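*Asks:* The structures considered in this document are given below.
Read-outs throughout are calculated quantities, based only on the coordinates presented, and are distinct from any laboratory measurement. The shown structure was predicted, so the numbers you read here are calculated from the model rather than taken from an experiment. Cβ atoms are built from the backbone, for glycine too; each structure is taken alone.
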Structure I
Amino acid sequence: MKYNRLIEQSPFVSEIGLGAWQLGINSGWKGMTEKEAIEMVHKSIESGVNFFDTAPNYGFGTSETRLGIAFKNYDRDKIVINTKFGHTDSGETNYKSDYIRKSLEGSLKRLQMDYVDSLIIHNPPMEYLDGNKNNHYEILEKLKNEGKIRAFGASLDTYEEIKLFMQTTNCEVIEVFYNILHQDAARAFDLAKAKKVGIIVKIPLDSGWLTGKYHENIVFTDVRSRWSDNDIKTRATLVNKLKNIIGHEANLSQTAISFCLAHNAVSTVIPGNTSIQQLNSNLSAISQPISKELVKKLEEFYQNEVKELNIPW
C-alpha cells in the first residue's frame, strides 16, 4: 500500500480507502449486518487501509456507529476519518451554519471519538460554496481551533464548484466525483496541488458500471433506479467501448481505480464494497498500475465520446 498526504495535520492516507456508505443499514444499496460491517473494517485495516469516509446519513447514522465499534481496539492516531455535514442522520438535508456543530457532535458520539480528521460539506448547493458570502467557514475554523476537526472541505462534482470553493475558503480537502466516465473535476486538480488541497476520489467505479458486470437490460431496484432506460443504454454502450480500449482480458474495475490513482493530485480513492471479495479485488488495483499511454487514451475517450453526453450521476 502506498500512502499520500491528504491534510497537513493527519497521517498520510492509504491510496485506497474505504467508502463506508454500504456499512450502514437501509443505505439505498445492498445492506450489511453489523457483524459483516465490522469484519469489513477490520479486514481493510489488516490490508493497510487507514482512511475511512462516512457521513451521518449513511444508514441513518449506522455507518458511523459501526465504524466507532470497529475502531475500538485500534490506535486512533493511525486512522484517518472523514465525515460530512448537510445530510442528516434522519435522512433530511440541513446546510444551515447553525447546524454544523450539532451535526458534528452527533457524528463524534456515534464514532466514539473526540475529533475527526476532516469534516466536509456534503454536496451543497452552489450558493453555500462562496466563502465570502457564508459564515459556515468561520464556524469550521472555530471547530479546528477547538480540536474537534483537523480540516474542512466539501464533497463536490464539477470544476466550477471546486474552483469557487477553493478560491473563496481555506479548505484543505475536497472529495470529488471523478472516474473514467466523469472527468470534469480533473480540470481543478492543478489548482488543488498549488493550494495543497488534498483530493479524495468518490464513485471511482461509477456506481458499479465500471466493474463491467452490467448490461443494457439491467433492472436496478436500489438507489440506482434513478436512471432512465436511456441512461442505462448509454452507459452500457460506453462500457463496451471501454472494454475494447483496455482489452477484454483486462480487469475493468482495477483499471478504473488505477486510472484515478494515476493523477498525482489524488490522495486516496474510496470505492465502496459490499463483500470481502470486492474489497480484495479493489485493493488488488494497487499492483495493477496503468501506463501513461492508456491514461491518455482514456482521457481522449472522455473528451471525444463521453463529455458531451452529460450522463447523470
Structure II
Amino acid sequence: MAQVAFTAMGSPARIVADGVTRPDIDDARRLIEHLEQSWSRFRVDSSISRLNQHAGCLTLVDPDTFALVERAQAARTMTAGGFNPLMLDQLRRLGYHRSWHEGPPVASFEEVGPGSTEPIDLFPEIGAVRLPPATAFDPGGIGKGLAVDRAVDLLLDRGARGVSVEIGGDLRVAGACWYADRWRVDVAHPQHPTEIIAVVEIDEGAVATSSTLRRCWMAGSQRRHHLLDPSTGYPAQTDLVAVTTCSSQAWWAEVLAKTALIAGRDQAAQILRAQATAGVMVDGRGEVRELVEVGAA
C-alpha cells in the first residue's frame, strides 16, 4: 500500500493505491500538479490562459486540455446549458480574479450578464479549439474531476489492484477495495463536518460534492459564492447549500453536482433522476434530502 497527501487545485488531495510502488504514486501526484499548472486560470502561461487570450480564434492545445474542453462542451449539451464553462468573465467582474490562497475576492459591484450560448468549436483532427468571441473558459470543478480520473487511470495502467484518488470534494475509487467487500465513502454534513449524513457503497466509481459554503465572500451586505447561474451571470439563488452525486467518472459527477445545486431543490431532483444518478441534497436550513438509493450510476 502506498499513499501521499498534498495540496492541489486549491484543495486537499490524497492518493492511495494497492499493488503499485511509491514512485508510481509520485507519478500520479506529478500528473495532477502538471494538469493544475496547465489548466490554472491564475497562471498567465497556462494552456487555459492562452486559450482565453485567443477567444474567437482557432487555437492549438495539448491533448489533456483538448479533452477537458471537449468534456465541458459535452456537459453543456447534456445539461441543456445548466452547466456552462464560459462564465469566467462574469466571475472576474464579481471580484473573483485571484487565487483563493492569495485572499478572498475583492468586493466588486460591476454589472454582469448571462453566459454565452454559443458553442465551443472543437477540431479533434488537429487538436484545436475555438472559443466564442469575447468569452473565457473556466476549468473550475470539471478540471478537478478530470484530474482525479486521469490519476486513477494512470495507476490502473501501472497495475494497481485498488485505487482511491481525491481532490477536495471529488473522489474516485477503482479496483478491489482493501478494507471491505465494497468501497464506502462517508458524506459529511456541509454545515457540521463531523456529522455523517450518508454512506456511499459502490464497487467502483466517483462521488463529487458541490457547495455554496466554500469560496464565498461579501460585497457590501451581499454574500456571494463562486457557483454562477448561467441564465443571469450572478451567484445562483438556490435553496440548496450542497449536493453530492455519484457516477462512473469524477468529471461527470462534478458536473451533475454543480448543475443540480444551481438549479435548486425541486429541479435538482428532476435532473438527477433524468440522469439515473443518485444524490444527497442539503438545503439552507440544514435539512437533508436523499434521492434514490445511493450508488454509482
Structure III
Amino acid sequence: MRAIPGLKAETSVAQAQRLIAQSFKLAGLEDAEADARLLLGHALRLDRTQMFSQADRQLDAREVAAISALAARRLKHEPVSRIIGRKEFWSLTLDVSDAVLVPRPDTETVVEAALEFFGGDRRLAPLRILDIGTGSGALLLALLSELKNATGTATDISPAAIAVARGNAERLGLSPRCHFVVCDIAASVTGPFDLIVSNPPYIEYSAIATLEPEVRDYDPALALDGGIDGLETYRAIATQAIPLLAPGGRLIVELGAGQEPAVRDLFGKAGLTISGVRADLAGIPRALSACLMP
C-alpha cells in the first residue's frame, strides 16, 4: 500500500482530505480535490454535507487504513468511479464494473441530440428505443428517464455488461420498460425502432496503447477497440440499423474526435441520410444523427 504522507490516526477529516489531494496533485492526477473528497467520503460512508459537518472529527487507525487503501488505488491511475463502483450520468447514479465502460460526459451529447429531435409532445409518445452496445445502460436509461412512455431494448455482446445494465435498470425503477439481449450489435432483435442509439468502440486498435492509463488499463478492450481504422462497429451498425429503423426514426451514434467525415460517408453509402451533428462542450462533433433516405 502506498502511504499518504502525514495521514495517520487522529488526523481530522478535513486534514485527511487536504493530504490526499496534495498527494494526488504531486502524482499529476487531474481533479485531485474532487477525487480526494469522493474517495474519503466513500471510505467513511459520508456524503458531502456530512463530511463538512464532521470536518474536525479525528480518524481512527481502521479508518486511516481504509482511506489509504483507496488512495493507493487512485495513485495507480485506477479511476475513482471504478474504485467506488458508481458513476453519475444524466443525473442518474449508475453502478459500474470492470465489464463496462465508465460513462463519460461527452456521451450525454447523444442524449441531448435525441431529446432535441423527440421534443414537445413527441416526448410523451410510446417510442421504441434500441441501445446498441449498452454497457452500463447509460444511454437507454437516461432516455427512458426523460421519455416517460418509451420502452427500450439494449444489446451487448458481453453477458457481464448486460448484467450491470439490468441491475441499474432495476435499481432506478426502469426495468419494466427495458429488455436486455446478449448479442453482437443487433443480431437478435427485431424492429422497428423509432430511435437507435449507440456509443460504439471507436478507438483505432494501434492507438489503444497510447491512451491515458485510466482508460487503457481499466476500460474493457471490447468497449474501446474499433478495429484497424476505428470504424469497424460503425459499419456493422449502418448495415444492421437500416432494416430496424422505423420510417421517420433516427439513428444517433457517438463519434470519436475527427471521425465525422468518415462516418458520414459510410452511413451515406449504406443508405442513410445525415440529419445533423451535435458538438460536445469542447466543440468536437460528438453525436451524428441519421435517418432513412426518402
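*Asks:* One of I, II, III was used to calculate P(r) over Cα pairs in 5 Å bins from 0, in percent, for residues 102-229 alone, giving 2, 10, 17, 18, 16, 14, 11, 7, 3, 1, 0; which?
*Replies:* Label of the originating structure: I.
*Asks:* A further question on this structure: Which of the displayed structures (I, II, III) returns the greatest value of distance in nm of label points 7 Å out along Cα→Cβ at positions 86 and 166 on calculation?
*Replies:* Values: I: 1.7; II: 3.6; III: 2.2.
Going through I, II, III one by one, distance in nm of label points 7 Å out along Cα→Cβ at positions 86 and 166 peaks for structure II.
*Asks:* If FRET efficiency 1/(1 + (r/R0)^6) of positions 6 and 118 (r between Cβ atoms, R0 = 41 Å, to 0.05) is calculated from each of I, II, III, which structure is the one that comes out at 0.65? All intermediate terms of the calculation are to be shown ahead of the outcome.
*Replies:* Details: I: 1.00; II: 0.65; III: 0.20.
Attributed to the structure labelled II.
*Asks:* A value of 1.1 was derived for distance in nm of label points 7 Å out along Cα→Cβ at positions 182 and 214; which structure in I, II, III was it taken from?
*Replies:* Value 1.1 for distance in nm of label points 7 Å out along Cα→Cβ at positions 182 and 214 corresponds to I out of I, II, III.
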